[in-house]
Structure formats: structure tokens, C-alpha cells
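The structures considered in this document are given below.
All of the numbers you see were taken from the coordinates with simple rules; none came from a lab. From a predicted model like this one, the values you see are computed outputs, not experimental measurements. Cβ atoms are built from the backbone, for glycine too; each structure is taken alone.
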Structure P
Amino acid sequence: MKRILIVLCLFAAATASAQTPKWSEKEANDWYAKQPWLVGSNYIPANAINQLEMWQAETFDTTRIDMELGWAEGLGMNTMRVFLHDLLWQQDQAGFKRRLDTFLSLAKKHKIRPILVVFDSCWFPFPAWGIQPVPRKGVHNSGWLQSPGARGIMEPGQEIRILNYVQEVILAFNTDNRILAWDLWNEPDNTNSSSYASSEPTGKVDRVRQLLPEVFKYARAGLPTQPLTSGVWKGGDWSSFDKLDPIEKIQIEQSDIISFHNYGKPEEFEKRIKWLETYHRPILCTEYMARPQGSTFQTILPVAKQYKVAAINWGFAAGKTQTWLPWDSWKNPYTDRQPEVWFHDIFLSTGKPYIQEEVDFIRGITSSKGNGKATARR
């Protein structure tokens, strides 16, 4: 144990010696003023059930990705939020870098600059390399994986590995202008109460609270030229900093640009934008759009455009993630029926729009005529 602690201390000291500082408000707003109004989707190809199936060498499908990113370009989308996984780095570092480089080239071909998500606390807590499971019939996102997962978070010997992954993956692409931003940890304190609550480790939230500042520190040791963020996501009161919970405070304090999730109606969406404007930094909504809950393209995109807030919906092409099904399918699987209206996703796996009028609306609101540079926030 003493030897492990010495190694951790030496590793931390080396990391602390070279870091990019948090961006000032001016730096963040100057960066944002150069961006178009950012619109896109959370993206995984329709033939992948999770992050590993998307990125592993045996199932990395450039033909499918190229085709689907072409559909996104046709909508006027200019960004995509894309999830990585620490096991990809652990198992095949050089190969993963090559595949990520290939993906970024395909995205650039379609005028898309992705946001890359490094860690994720949502869904299955025990990821494993290799052949991935088939979808559970009638269940929303039945195969999505946490990264680093329960073992990576809770086992002391894993800390060096996962922090090194953060630093090294960013260092490998730290000046790559094909990348829009780094989203360091998606919903870090999500305990998956509706799906995997019984499998989640005791003390997960406390451990994440300890790790999250270190993740930001090691990310900055990767010397990124792109901004860093981690999005607040729970439906609490964000009206002042003192009302945030401890993890939300870390997310807001450490982020160069502010990001958030909201699946509510436009009034709720607008309220949260106004709350977050008090930090005087660019604002990105990195998850929205749940049709039955009143969060639709027609209701949310006009509000986002009015406030110059980036809008990145969940779901793109319906496929193995089955995210057209609602969250409550975990309790009541849709094995003998389909929902009255899709929850997420824009296209069928064939590229046919789920709702043609919806696709026409997205194309209209993202058209070059009305899609100028984002206004800097002061």
C-alpha cells in the first residue's frame, strides 16, 4: 500500500507541473464568438449497441459512419457528441488513436466538429472488452456502458490507469482543430436508479466527488487547446451557486464552457438557460429531446437559437441502442407493442426520417441564412 501511495504522489506531482489553466470568461467567450450556432446529436452508429462496439477494431464501421454523418450534414448539423471508453485505450491504444483519427476525418468531411466524451456514469457498471451483448428486446439503451465503471471507480489500483487515460488521450489530440470540445464526465453522479441500482457500488457518488477534480486536473495536463466541460444534469435548483450540490459545484467551477442536460418543456429549458447565464460563459445543451415530455425540435431549437445556446439532442439513427423506446421500458419492456410516439432518434436505420416535417424544420432553422456566429457572452 505504501508503495502505491508513493507512486500516486509522484504521478500527481509530475502532472501538476504542466497544465493549461482554466479559461477566463473572456477566452471562453472569444472562442464561442468564432463558432456557428452549434446544433447536433449524441451520436452512435445504428449498428452499435454501445461505445465498445462502435470503436473496437472488429466492429468499427467507417462505411456506416460516413453515411450517417452525411445525413447529419444534410440537416445542417455541425457537431456531434460522441462517447469514448477507457477500455479502448487500455486494450489497444495505438489502434484506438488510428480509429479516432479516422472518425475525425470522416466528421470533417461532413463539416462536423464533435464533442468527445471521456467518461460516463450511465447504464451498465461492468464493461468488458470483446463481443458485446445483443439488445434486450423492447428496452431503451439496454447495452450502454459506464466508463470507467464500478471497478475503475472503486478499486484504488485503477486510479492511475484512468487518470493516465484522460491525460494521454487528450495529449494525443490536444491541438486537433477537428475536435470542438472535451466533455470529461457525463452525468458523473448518476446512480441509475431505474435500471442498475442494485449493481451500483456503495459510495459511488462520494468516490466520484473525489475523482472529478482529478479528472479535470489530468485533462489540463494533456494541454488541450479545446475547452473542457462536464454538464450539470439533475433537475434541481441552479438559480445560484450556493444551491448547487457538491458535484454540480465542481462541474461549474472547473468547466471552461458551461454545459447542461434538460428534457423538459421549453419553459423549463429557458429557465435553466437564464440560471446558467449568470456564469457569463458559453452555454451548451448537450442532451435534450424527449417527444412525449414536450421536449421536441420544434419547441426547443427556437429557444436555443434565441439565446445562442448549442443544442445537441439525444439520438440520431434508430438502431441497436433502441432509444426510440422510452426510459420506462426498463420497467415495462415494449416486447409486444411500439410506443405511440418515439422517445428519441431522428431517422430510421435506413435513413428515412421518422417524421418528415421534423426533419424539414431542422433543416430550416439551421439554414445558413439564419445560422450566424454565436454571440459572445459578457
Structure Q
Amino acid sequence: MKKLFCVCAAVGLLWPMRSRAADALDKVMPVRGFCIAAPRPAGVERFVKFIDEDLAPRGVNTLVLRVDYDYQFESRPELRKNGALSREDVKKLVAVCRNDHILLIPQINLLGHQSDGSHLGSLLRHYPEFDETPWVKMPEEYKWPNDDGLYCKSYCPLHPKVHEVVFAVMDELCDVFETDAFHAGMDEVFYIGEPKCPRCGGKDKAELFAGEVKALHDHLQAKGRHLWIWSDRLLDGKSTGLGEWEASANGTARAVDLIPKDVVLCDWHYEQDVPTAPYLAMKGFHVITCPWKSSELAVWQAQDMARWRSRSPEELKDRFEGVMQTVWSDSGQFLQRELKSKPEATNSWNCFKAMFGEIKKLQQESE
């Protein structure tokens, strides 16, 4: 039996086995993804029902759960957040996804996003020696912009002990989620190669970023697993006009030529229909386009992906993997349909419905 998706064949991912004939959507949009924060323990049963009754019937076949440290780690128990998911909670999610032929991928934000607002994340709170910018103190009240250029803290990728900790939690999550794919985030990295850092100060920022991607990739690959990341740090913010959020303004963009080609890139654009997926595909990567809350934009992005898949040269077609809805409210709020906002409001629930409705139309038009 053939593997389910093009990206499976390219990088060996073990999606639940099913023939292409069993799902006519695969040809049009191999990856039909959904990304959201993992539910809290009290919300697991409701989330299981959501997977079974909302995601699977719409044809979702890939679910990225942003777990971070909301799991009861045994390898590094000090990193657990209060009220974290138990092993039994995760196994309920694994079971429903297996039954619904959905690839389940856990995420921990690595490198960047080690703080939020005025609060340090678990990693730097317990291991302050990993901080790339220890001289930047967390403010009592966070504001942007600020004199320190603080958006989120980063860990130093060259600290000799950081991977000992990071690899342990990566491995444990992959084991409990029974998956061979792991999403490391790595978006919006503003602090990297800072001049005052005793280890990476003065080093090439593209090489530092690529080195961290490769370290994570190689560790996963040694265990038969595969790395997914957001793509924004591989895009040049100045030449594209995308700026420092959707792309890099601090010199990491050249890393696109330095990282392994079997890293799966999740290419997010939330306000503009930007043709960066063809650029990344021509660089040799498999790409998934990711909308957030604009229904109109999500429809265009799905149409773009289908067009690139059908009209590109054979060498490129299968690198255009599909689309993935991203949700940046918590799962409880999303399951309340974004707090029952007005039907015409721009939000991720309406975007989700519009994008998957468009994919169904594209599939019908292709028949």
C-alpha cells in the first residue's frame, strides 16, 4: 500500500496507512492541516469529540498540537506546567487521531519564544544559564516597542547543556504521541547571535540558526523522526517587504540554503497572499501554507496551493503539500466558536470553515 501523502514519500513520515483511492482529496491537497494549542486536561474529552465530529468530517488529516511544557514530563519534571496533560490524556488524543486517519504532531517552541509578555517560559525559568540575553530583564509591564528590543527571549543555541534538556523533552513527547514527526516552532526569533553572548556573539546569524535547525533535525533523524518548523526566519524581510515578523530582519534568511531539505516548512501569512511557497519549493523544500483568521485570504491560499500543484513542473509539484489552519486563541475559546462572535467577523473559526469548504470545492472541480 502506498503511503498517504507526497511528503510521506519524500521524508518517510508514517501517516496512518490508507490508499490514495480511499481519499479523493489527497490529489488536490495532500496535507489538510490544523494547528492549535493542546487542550487543558479538563477539556480533553471535548477536544476528542471535536476531532471526531469537526476535523475528520472536513477531511483534516494532520493535527499539530502546541504542547510546549503542558505535559507531565518524566524526563524533565521540573519543566511541567501546573495542570499539564497526563499520559492518559495524550493517549485519548492518539487513539481518536489514529481512528480518524489523522497524523498527530506535537510542538514545543524551540530557540525563540522562550518568554511571553512579562513572563519567562519554563525552560529559562528553570535553566537561566541558557538565556541568550540574561542582561535583558523581564519588565513588570510588557510593551512593544521597547529599548531592549524584547519580543520574546531565546535560548543560546551554543550553550553546551541546552540540547541535553531539549532533546529529552522532544523524545518524550514523540514517544507518548506515537509519532515520527515533531514541530519545533522556531518562528519570530529576534534574539540570536547577540554581541554580548560569550558563546555566539559575533557569529553569523544565518549559520547559528541553521546550526540549531540541523542539531534538532539530526537528533530526530537518528530516531527515524522528522522536523517541521515555521518558515519565517528563512525569508528576507527587506527584499520581500514582509518586515521583521513574517520574515527575518536580523540576517537569518540565508539559512534557507544551509538547512537539510527534508525539513518540512510551514509558511504562514495572515494578511497578504504572498507567493513564498514557490520560492521555498524551488529551494528544495516541502511547503505547507498556513492562514489564521482571514477567510478570504485562506480561500486564495488554498486556490494558490492547488494551482501550483497542478501547473508546476513535475520536479516541483509534490513539494506543494497543502494548507494548515492555525489558531492562536486557546482550544477552549476556539471550541466556543471564538466566543460566538458575529458570523461576519474575521476569526479563525470562520477561516477554518471557509478554507476547508474551498478545498472540497477544489476536489469536486478536479473530478
Structure R
Amino acid sequence: MAERETRRIVFNQPSWRVQSSTVEAYVTETGGHLAPVTFDRKGRKIQPYHIAPWWNEPVDKSVPPIVRVLRGDFFCMPFGGNTEPFRGERFPVHGETANAKWKLESLTRDDGRTCLHLSLRTKVRKGRVDKHILLIDGHNAVYCKHVISGMSGPMNLGHHANLRFPDEPAGGILSTSPFTFGQVWVEPTENPAERGYSILKPGAVFRSLDRVPMITGEMADLTRYPARRGFEDIAHIIADDRRPFAWTAVTFPKQRYVWFALKDPKVLNGTLFWMSNGGRHYPPWNGRHINVMGLEELTSYFHTGIAPSARANSHTRRGIRTVLHLSRSRPTVVNYVMAVASIPAGFDRVKDIRLDETKVTLVAASGTRVTTPIDGSFVLSKA
């Protein structure tokens, strides 16, 4: 299908449209950001992803493309601020993959499967990244595959899904598969002198998401969000990589659905929680970026970029990997699935997710279960 037939302007950005019987999604040319996405497109039309409020406003040229486009999920390589160069490489914030223009390779539909294939020739560390966005008829899921080739050396990377939460306290209930370590970012996430505010205790280690120390001496419950209006905070957990897959989930009880993500913890070993609830008062945020949480599946040293991730840091001293090692002789494949499932009344926090080759079962703390179609082989595949 020709590019002119698949691309249109969506929320002010040239974007490619990909659709199945159950999902409609758009991917921006700049940065490859995935949003808006409509799940259950012929029924309830569930749209869980956030689009930054300045999407139709003039933004200063100094603002990087990633912030101008900011929406949904995007692939970051290297993940983070990248303020410090690494071996002569100077990457933009979250890397070229989240800022540069992607090229359309193909949009194909065959036997109920629709795939958008984009590519990017990287310049800072020369190589290629191929992005595959797959939709399957009857599945309320987006299957994302990134294939990294032609590069060598350490690299921190990950996905950066941004969810929009209802404008009410604790409108969403967050849960994850078991994790082995949790920590608040070791420095204040924001600086009041620069009109930014944070409340979690820098460097605090935690074992449970519902008891995370704050600078006030009280405990924050990260499983209930929105919360802590007026603050911007970052926390990081490390999954148990002995398991065949790891998951992150958010239950929206009033809206009667669960959003969840599935990954291989041997490839993406951590989840970074970016809690953005009005704590940034500088442009273009201006205190209005609220009720947003980034649920970011990654292998990285927090959000610092490649240089701190590639050298010894407080995570590596605990035996935690903070980079993958790329090889020119063998492409690196990163598979990731985001999906939704409708839930009945009484379905509360997701306690467990069980996966096989054709379906996934969500088990609530209340004991209620919901099963929905998923291509489990995509998650469990090592290819």
C-alpha cells in the first residue's frame, strides 16, 4: 500500500494508520510514537493513551521533537536524558528512535494479521532499527517488535507507554508481576529552583509498591493513581527474570477495563514509573500535565541515559543489568505487547496474569477471572 494512502495528520503529526477488526492505531512519522490507539474499536472504543496538551500549540524550537510529539508509547534507544556523551556519542533525549523520522517499508494485511513495518537508519551509532506494529483480528492487543542490527556495544533501551488516568483520586489500580528490587530515583526528580516539584524520598528502597517513603516521612501508595497532585516523581522496579514473562497492569474499575503489558524480563528487566501530576511548571508543561503515568519497560539505570547506564552504578553493584550488549553479527530483538480486557463489576486489582500460546487470563485479587485472546508465542519467543 502506498505511503500517501496510509498517512494522515493526527493530532498535528503526520502518522500512519494501522487497523484490525478490533484495534485502530496511529504511529507518528517523527519519533514513531504510538497514539491514539482505540481498542474494541467497534464496541466501547477504549482509548487509554495520553497525548500531551500542547499538541496543537507553537512550541519553542529548543524543545526536542520527542516532547513536541509526546503521546502514547515510543521506543527509546538509548533510554533517558543522555545529557552526558558516551565514547564520543551524543544522543538526544531518549535517542534517535524517539525523535527522528521513520521510513515506511510496508503495510501488509494477510490472514487476519495487519503489520506496519517502519525503519530508521541511525546516525549517532550507525545501524538500523526496524519497527513492526502488528494487529490481529479479534485481539485487543498491539504487538510491538523492534529489531536492532548493524550496531555493537552497550545500550540501554526500552518502551515508554504513557497512560491517561481518570481525573479522580485513585481512578486506576496498578499492579505488577513479582519484583526483586524497587527504588526511588536517587536524586530529586525535579528542582524547585527550576519550577519543578517532587515528593518521593530520593534513593528510598522499597519492597512493595504500596509503601514507598516520601520526604514528609509518610508512605506513598503507588498502586493508586492519580495521587500526589502537584508533584513529579520517578521510581524503578526490577522484575524476577527467572519467570518466562513479566507484566504490568492497571485496572480502571469505573471504566470496567484493564490495560496490561507483557514482556520478556531477560530483555527488559525493569519498569520505570513516571508519575506526572502537575509537578512541572516550566514550558511546555506549565503545571497542566496531570493524571499521567509512564509505565516504561526497560533495561537502563533509571532515566539517566547511556553513559551512567554503561558504567558501574548503584544498580550494577547490586548485580542488576543496566544495558544490553548489541552485536553486529546478531540482531537484537525486543518484543512487547500492550492490550486491554473488559472486566465485570467486582474485578479489582490484577493479582496474576497467566499466559499460554492462544490466550491470557487475568486473575483479580477478588478471585474474578477474565480471559482474552493473545498470541502468547510473541511474548515467549526468543527469536
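Descriptive notes on the structure:
- When mean count of other Cβ atoms within 10 Å over residues 163-170 is computed for each of P, Q, R, the one that comes out at 22.0 is P.
- Value 3.1, calculated as distance in nm of label points 7 Å out along Cα→Cβ at positions 75 and 171, assigned to which of P, Q, R: R
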